[in-house]
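See the structures that follow.
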Structure I
Amino acid sequence: MIITASILMVNQEEISMLKIIIRWVLSKLYSVEVNGAEHLDQFSERILVVANHTSFIDAVLLYAYLPVTATFAINTYVARSWIGRLAGLLGSLFPIDPSNPLSIRSLIRRLDQGGCVVIFPEGRITVTGSLMKVYPGPGLVAARAKATVLPIRIDGAQYTPFSRLRGRVRLSWFPKITLNVQAPRCLYIADQYKGRKRREQAGKLLSDIMTEMMYETANKDQTLAERLMEARRIHGGSHIIAEDINRKPMTYNKLLASSVVLGKQLVKHSNFDETIGVLLPGTLATVTTFWGLQLAGKVPAMLNYTAGPQGMVAASETAQLNYVVTSRRFIQLAKLEQAEIALSEKVELIYLEDIAENISWLDKLAGLVISRFDGWLKRLASRDAKQKAVILFTSGSEGTPKGVVLSHQNLMANVQQLSSRIDFNAQDIALNALPLFHSFGLSAGMILPVTSGVRVFFYPSPLHYRVVPEVAYEINATLLFGTNTFLAGYARFADAYDFYSLRYVFAGAERLQDEVRRTWQDKFGVRIFEGYGATETSPVIAGNTPLASRPGTVGRLMPGMEHRLVKVTGLEEGQRLLVRGPNVMQGYLLHDNPGVLVPPVSEAGNGWYDTGDIVTIDEEGFIRICGRAKRFAKIAGEMVSLSSVEMLASKVWPDALHAAVSIPDERKGELIVLLTTVESADRTSLITQAKSDGVAEIGVPRKLVHVSNIPVLGTGKIDYVSATKMLAA
């Protein structure tokens, strides 16, 4: 629905009185709150108000609270409907077709006359609860008319019966409604853009404004527990939110009650320690443990159970853990007996089986009662959003893992960044087989869906390539999280119909190969949206989305983030990427100085995180990863990307795994060696492909080594430390 301002056919006194009456009624019914009201006084001669479209009462809200006479130009189809005729009682309408260039021109002429134009750039009421497609026409109108753009976010009206979300969220007749008014701004389009390109650029700029508005006005000053409670209020306590291989679905009420009970028990067994280790697989028991610690005001440190005994002990020392929650059954099934022995010498292990035996019916009753009252839950958690929420550990693919301290604000910022770009909704079913010690698996695969009403099915291992597709088929999964390695494995064994219900597949942690992308598109008819991030950024830095996707890149920066590029000596293409934003970690915990927080800092200053990645960024903001700064070999004074060597090998042998490493060489400084699972791999094939791609021979590995398996971390990344050791063995 598109709306413009015009002159009411009554005098100004009657207009003011009508506004006052409508505003009074709305304030009584919906407790309407206006944030950023000071921006409403910054009206220029020509102003374009852009707002998200949540319900049929959006126009009434804007009419009542805008300080100027505001009527509405409306979509031609809607103008002829009963609601359009009803809107006409408040003022003359301006029917237009957003896809018709003549309508856009007439709207530009109307805005040129001066006054206020209010427009819903989506062109329709949302049916997902999130921002939908933004039409380029309104952006072109603002640019051509040289109008000031005033973004307003309407929040809360989507939960009324006047929305189009019936059956998707729990509706209420009188929810609280908030109008978030952003600072006015101008839409500038460079002269280099002409014709269709100019229209596309206008649409992109307006879409960015709307996306940033959705992010900036979202509540990021919440603890994880408060966000979970809010999700229950929105979707209802009986809404099923999580399930695992035991097939016992868990509702919000059950999750909160179980978490309260378990959290109280864990506090009893761990004295006053703030941080408690968690060594558990991707199951509901782990989810309950995580939220139980959050509700108890504790900080979970998620241990990587694939790191080996030495790695787990080192992580426990780094985070100064005294207690670790685990399970005897998990240790037995995962064959972690050696790790159990090593850990037990450093920390006290708390077994969930023992906890379960000591929970009485009184404990369960108390947990049930407490979980029904948000006030009690908030007092129980008693945390500040700026405090640390979780400790994760870097993958250690290139060295010793570090502890990464993330605050509630860090995690909530990343959740809101993703939500502003992607239309998750309560009818989605997410399949998460990624481990919860992994930042992608924890944040995107658990925290985001659980606090957004998305039902999540947790599967304990991403390596079960035959089983995961069957699970996706059985549960009618609509969302899937994975890495290139795991997605390639699923594609090899899945039936063409196993992923019939998927809407989106999100890939991260490692580069997505073109062959994997094509296979998923051709075999399953599903697009993979590649993203990019780091544990240190909670984790998502950039991502391709349904409305802005470019294969071969990792998408555009998340809203609210800044970046800088630093030139690297010896590199002709790409620069090192530094980022800053609300999702960047509080700091590191280092093994050689345990317990001491080291805030992020780089040559750009405090708060800037050096990703260590070499990237290029095009004029539209899409990021292409050239490689890791640490993963370049210096051969005869020239820098060669080891990642590009792996890409070259993947083109020649797309069904195999490859790892490129460098070793010292007396003559040229370093020598590139390719480890590959291809038995008949030969350098001649690589040279032929390199010539075809225009790659210099210096980028072809000098030595090829066949191995039966490429070492892979539990996160799906190649373990380059182990790969290098294989050469020395």
Structure II
Amino acid sequence: MRLQPRQRVIPWFLAAVLLVLLTLHNTGQVRLLFIDRLDAAIYDFSLKRTAPRGLDDRITILDIDEPSLKAIGRWPWSRDKMANLVDKLYNDYGIAALGFDVIFAEPDISSGIATLDKLSKKELAGDPDFLGRYAELRSSLDYDGRFADILKGKTLSLGYYFITPGLPEGVTGALPAPNLPESVMGASQKDLVEAIGYGGNLASFQEATGIAGYFSVLPDADGTIRKVHLLTRYQGGLYESFSSAALRAAMGAEPLNAGVQESGFLGRMYRQPWVEVAGIRLSLNADGSSWVPYRAGAPFPYVSAKEVLSGRTDKGVLENRVVLVGSTAPGLADLRVTPFSGAFPGVEIHAHMIAGILDGTTGFTPAWASDARVAITLVTGLILALALPVIGPVYGLILSLLLLTGLVTGQYIAWQKHWSLPLAAPLLAVIGLYLLSAAYGFLAETRNKRQITKLFGQYVPPELAEEMSRDPAHYSMEGQSREMTVLFSDIRGFTDFSEKLPPAELADVLNSYLSTMTEIVQKNKGTIDKYIGDAVMAFWNAPLDMPNHAEAAVQTALDMQAALPALNEEFSRRNWPHVKIGVGVNSGRMSVGNMGSTFRMSYTVMGDAVNLGSRLEGITKQYGVGILATETTVADDNVHTFMKVDVVRVKGKEQPVAIYQPLGRKGELSEDAVKMSKLFEAAFDLYQKQDWDAAEKLLREMAVIAPCGLCETYLDRIAHFRESPPPADWDGVYVYTTK
């Protein structure tokens, strides 16, 4: 609704609070984690929607998998086997470059060389035969030396890991020389991740290769790997990532280059870090990272190390490829969470990164993105905050959708440029302000409708007035035909009842009784049609749609009977007579609507199904039961248990109708009730077959168990039929000739 000027102060205040919170988040003064998570969800959605598919024939992953461990032995393998593996890859398969996503941090003593060295220095130091043989054997048993020799001159990168703040410090193995000094990044170096330790390879291996990169990656706050840091600081130097080192090795080991590009706009200076890998220049995020351009599906072939060592691998899978060595074996695998999987091999993350660098698809967040986010949030927020209370809900929705479309379009264009822009805050500004405005408008309108409901509730059921105020177009009072359930209840012997009380007390009795019954009807979402003296007429499934209308009406009848003991106890305290009631329930097609004359109208139901419900209430006393329902009601009720009482033809109806007594909710009946029900149904079946003796026996058995008005009715009928048997073509239907 369009708000009046005096009503606009509160939505403007709420809008200001929301915009202040979003601005504080955008400027980093307050951290609203749900906004960060929404940004991450938007990024993941965009990535999955646009990720390319298909096989990448430039990179292959050499997998130290479970079959390889079973065939070759547990990890780490001897350096002799690793030397054979490297030799085969280059000489037999002709790979372009090799990268190890594993560390060779410990010396290999599996050959027994350490024992020979000890003997040569102590026990057998003076034995010329031993020393001669030792000199011949040592070179062949020096697996580390052989591995270092095989690494020399290869287009190859080793891997190591950096320890970042928050983890236990430590230093093992050897690092390569830093690629660049920190100073090349100028003032931006402080934003880069700084390591506090590392785990490297044996110095002899590092010296043999010269090139190495850290394969450690840092997850986002939710544990997902979306970025790889291409540069990390350590003790005054800049070091490159494993993906960068492997690519440089493959492209001729051209030196790494890095720096900061500066640009100004509206008096603001922006600094964008960059790095140049193998002649390919990449813009980086402020912390030296780059968004990983994951490809969908399985773009990189996996080759088992066992198959390579045995020479059974197809050469075409490895020839001229960049090969990354990693593991997917349980207990050895480096599994990470990515936007595509909760168990993603860490080595494949670097494969995606290498492919992205070659394709120029690595993403970054521009340095100006934070200021742009603040500006967009404030501009869109102010437009909506000022406009929504004035232009109303329809135009407000259109304006909000236009702004959302603009934001989504801008994000799509930025994504095509490989820019990652965090737009959750502007999106929340638009959606949040619209919802705040709609909610306040709804509350204001509800207050007005409540006043209307209060007025109309004096004349029609409160439920009807409430629904009409919510959606007047949907709830017409014009006549219509629909499936419904009607209920009639009446005090038995009301004439005698009323003669015992003066008029004033009779009015009090009726008011107390009708209030109790009305409360029960409304509790079960029924509509009171009218009070006919002491009688109550109610119906279900109009004006409110109610699929379970039969169940609700039957439950109402049961609740009415259940309320009588407490009501009669109160009547006893006031010296009023006790009341007994009969209730009839019927379901069927009825006409419902505002009916009457130009002088007085009433929302009511009419039709044969209504008349039948009234007839049922009238004959409850004939059977000595409190409630009767028709077969149509029983067919629509799935929650209550019924006992078939009779098949009757009421006055004014040619078709016979089966009538039932509801006993209670399924699964809640006592053993006696179940037993009595089965006995009566058996007796009724014998009665319809005119087996009077067998039927009478069962009925008298029931009467012994508990007093039974229904038994007396049928015993009287049996006695009558013995004297005056029914006609030969009797169909078992009892005919009522009066209302």
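FYI, it's all coordinate maths here, none of it is from the lab. This one's a predicted model, so the numbers in the text were calculated from it and none came from an experiment. Cβ atoms are built from the backbone, for glycine too; each structure is taken alone.
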Subject >> Comparison of I, II - label where percent of Cα pairs over 32 Å apart, for residues 39-310 alone is highest >> reply: I
Subject >> Structure (I, II) behind the derived value 2.0 of distance in nm of label points 7 Å out along Cα→Cβ at positions 359 and 383 >> reply: I
Original post:
So Cα extents along the principal axes in Å, computed for just one structure, reads 89, 72, 51; which one of I, II is that?
Top reply: I
Subject >> Ranking I, II by mean count of other Cβ atoms within 10 Å over residues 551-558, the structure that comes out highest >> reply: II
**OP:** Tell me which of I, II gives 2.0 when you compute distance in nm of label points 7 Å out along Cα→Cβ at positions 183 and 367.
**Re:** II
Original post:
If helix-only ellipticity at 222 nm (-39500 (n - 2.57) for each DSSP H run of 4 or more, over all residues; to 500) comes out at -10000 when worked out from the coordinates, which of I, II was used?
Top reply: I
